[in-house]
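What follows draws every value from the coordinates through simple rules; no lab data is involved. Predicted model only: the values in this text are computed from it and were never measured. Cβ atoms are built from the backbone, for glycine too; each structure is taken alone.
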Structure P
Amino acid sequence: MKKSMFKVLSIVLCFALLFGSAIGTSAEGNVEISRVSCVINGDAATSRGFTWYTPVETDCSIELYAYGIKVADATVEYECAEWEGNFMHKAYVTGLTAGTLYTYTIKAGDDSVNGVFTTDNGDDIVNFIVGGDVQASNLEAFQVGQKVVEKAYEVFPVAEFYATLGDYTNDSTNEEWDLYAQAFDGVNSLTTHVPVTGNHDSNSGWFNAMFALDTTESVQTNNGVNYSFDYGNVHFAVVNTNDMIAISNAQLTWLRNDMNSTDADWKVVLMHKSPYSLGKDIKWPDACYLQESLAAVCDETNVDLVMSGHDHMYLRTNPLNDNKVVDQADGTTYILAGAKGAKRYEFRKFILDNYFSQDIIATAVAQANGEYFADGNLDNLDETNIGGIFNTVSVAGGVLALKSYVVNDETQEIKQIDELTIVKPQGENKVTFTGENVQKSSIADTMSSLMSLATYTLGKWVPMFLKTLPALLVEYAKSGTF
């Protein structure tokens, strides 16, 4: 019988206890560890970045065990700093062994927290989970998202990591991050996390303070982080769409160079704002601009899959090149991954054939009211679609399979709402960029980026918006949505 990841890991933790790992959590005195995360930092086969917080300044350490035996040859570098009234601790671990299941124990004062992760074994089988926004302000809403992630691992226990596509909290405050930790620390300690910056996470360095990411190539870190990594035969680029309203020219250059610097068979972009959507945010120039700027880079560099959040619904495009539907082998598929949390959007039907042509969309689900888009029909109401959404992606050689699911709010039943299979030959991607890919923000880049966005806004977005305005006003008069 197929066991969930959590059942499997509970057995692993028991074995680790028998072999000497201090499994369990204890909190005495005034030290309590929270906001724990394990993220990819650099080489996914040999390194990880860890973050945790304490309310007071204290000595901390992290101990790692491979199959219950304490690891002695890994290198750990520590960082500690006061952050917004608490103390942020980061540990950067290198020298790990590929394809190995590790347990770890974080110690601070009298408290300890334990977790599990597995390093990449380098083969061409990669399994991962992707979820969209939580964007919560209270514990109940955070727990909706937490349950969705747990359901994802029940469906897909072989996942090697999971990605969140931004908007962890609503206002990025201490109180909200504490509630996030209360809900998610348990699941976050059982796997590797791939975080993506959302616009609600862009509050003066908060995102960078929450995750121990590799920032060596990031354009900036104040409003988010862009970074990349290889996992098996997949190259991932994590884009920060808070960079200069949507995306700066410097980050577009970074993405182009990054995708041209790999010969991995598959290229995947993870980001927050969505180039294609039927939700409320697509009508503004920052999101629309991505259809021209970021999509052009994806076309040029043969990106296979782009997954994003921001508009709280699910949507999959047909394969696109130059914003037109093409054969699967010649285009990029864009997935709006749906929201994990309780905040969800309905369709803005005036978007279609105004902001992009209707044939671009393969399928979509509006989470706010259960509407389902298929074969041009936006009025197929299905109340079983009302719930949090997660996506599983499985890569095996030259085949990528994506499946998307909704977790019903009332029944917690899991329903598959979409699937996609992409087949492509292996060994075709070539390295065409070998230079240093450090594209830092500058005054010159800021000015050129603003000029690019202004040119797009005045030349393309304003005429499009004015054309749409009558339909938008009719929709607002009928339903009160804008």
Structure Q
Amino acid sequence: MRVPETQLALLEAASATETKTVAQLAEELGEDPAAVTRAAFELEEAGLLAVEEHVAETVTLTEEGQRYRESGLPELRLQRAAVEADADESPVEMGRLIGTAGLDGPEVNIALSNFARKGYGKIDGGEVTLAAEPTYDPDADPEAEALDSIADDEDGVGYLDGSLLDRLESRELIERAETTVRSVTLTETGVTALMEGVEVAETVGAITPDLLTSGEWRDVEFAEYNVEADAETTYGGKEHILRQTANRVKDVLVGMGFQEMEGPHADADFWINDCLFMPQDHPARTHWDRFALDVPPMEDLPEDLVERVEDAHRNGVGPDGDGYHSPWDEDFARAVALRGHTTSLSMRYLSGHAVGELEPPQRYFSVEKVYRNDTLDPTHLLEFFQIEGWVMADDLSVRDLMGTFTEFYEQFGITDLEFKPHYNPYTEPSFELFGKHPETGELIEIGNSGIFREEVLTPLGVECDVMAWGLALERLLMLMYGFEDIRDVHGTLCDLDLLRNVEVVY
């Protein structure tokens, strides 16, 4: 009997008494698993191998799960800190324990909720008391032990309790997936064939130009193909749903008579905040919210505009203006940071610095990325896309602004907008926009808007009204597609299957 080389190697590696998986055999033979799978099906068809399939669950640690495995679950760190502080004898201040346990940010809430859930103790009035008999043994915490087991053998965790895995998955410490596992054993016919002797058949898997030109194709033996065998799934390129929606937004705004703005992602604080009448001691301008860059300050700023903006900050604008009476430092204004909003583009255009002096009426927009030092959650990312826009004209009102939003969002099937008065340092009046999530029914903030204040427009040399807004592209997606977490479509945690299969909405 003559068979292709891969099939012969598989026959010799397989056993009649021991079941081996295709993955094990592929590793043993140093072959591609897809090639071994194909050979196994061909040998099964010839009656030499028996192939069995079953669905197995694989469990892997997330980045957060790996971190907690190494440093300890937050609730266990809190419990150990409480033990060291003798919280079993008398209550201990919670802030002291949090510091000792090295907890910060979201870990604090995670530690407190799971500390109580596991019965490690009681939290009352900002103080922690250890329980005499906790529900879970902190020295043999099942969740911590499960993380170790999964890290050591992610494929062999079938013995772990399903509810325990559900809990770890809800805490986003593990990821679970189902895979098809194929196992092979030699049949009696296969054993007999090996005993009688099997040789390698020189077969060709594909016709090549060399075979055709040389005429050798007439003398070679072509491998048979099993068209029913599973093939490896391949995915072609596809435009990201976020980019599709951004392009759709651009088309809608151009159709409404707007022109697109362009500008730098890293810019002087002057354009990002000072021109917006944002005081330099505003909390949003500290390192907690701002990504400052360690680069030389921006020298190319219009000196006359810098003077007018500084005067507005110090003294206000007009006879009733009062300014902020707060520090104003030109060096800070020239410092470079990643833009926290694309209103820096609006300031460049309205001042005439980008495309020359503009005469009303004018409409401009941008759909660009911005950067903020936010805490990651289902509606916040460190970088996201902002839909910036403004209209320059005489006698604009809030009704004009609301009408613009109504027309814009109707193009995406969103008709249940709600508006809420708001305060901004740079617009008055101001309001936020909210839309109803199609799945949860919750109201989600989708943008901020208003009429630019005199303290913004006068230094820029603008003598008419300007209404402006900043809308979140990712939150528009949430209303259009029903996503509940923008990390599903953006960033390192995005759901690839969802992005591959999501239906495009026009």
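Observations
- Answer label among P, Q for the case where distance in nm of label points 7 Å out along Cα→Cβ at positions 60 and 436, calculated from the coordinates, equals 3.1: P
- Comparing distance in nm of label points 7 Å out along Cα→Cβ at positions 76 and 404 across structures P, Q, the highest figure is found for Q.
- If Rg and Dmax of the Cα atoms in Å, for residues 108-235 alone is computed and equals 15.0, 42, the structure in P, Q: P
- With distance in nm of label points 7 Å out along Cα→Cβ at positions 100 and 364 derived as 4.8, matching label from P, Q: P
- For volume of the Cα convex hull per residue in Å³, for residues 244-347 alone, the highest value in the series P, Q is held by structure Q.
- Structure from which 0.85 was derived, FRET efficiency 1/(1 + (r/R0)^6) of positions 196 and 452 (r between Cβ atoms, R0 = 30 Å, to 0.05), options P, Q: P
- When mean count of other Cβ atoms within 10 Å over residues 140-147 is computed for each of P, Q, the largest belongs to: P
- Label whose coordinates, when volume of the Cα convex hull per residue in Å³ is calculated, return 245 (choices P, Q): Q
- When helix-only ellipticity at 222 nm (-39500 (n - 2.57) for each DSSP H run of 4 or more, over all residues; to 500) is computed for each of P, Q, the one that comes out at -10500 is Q.
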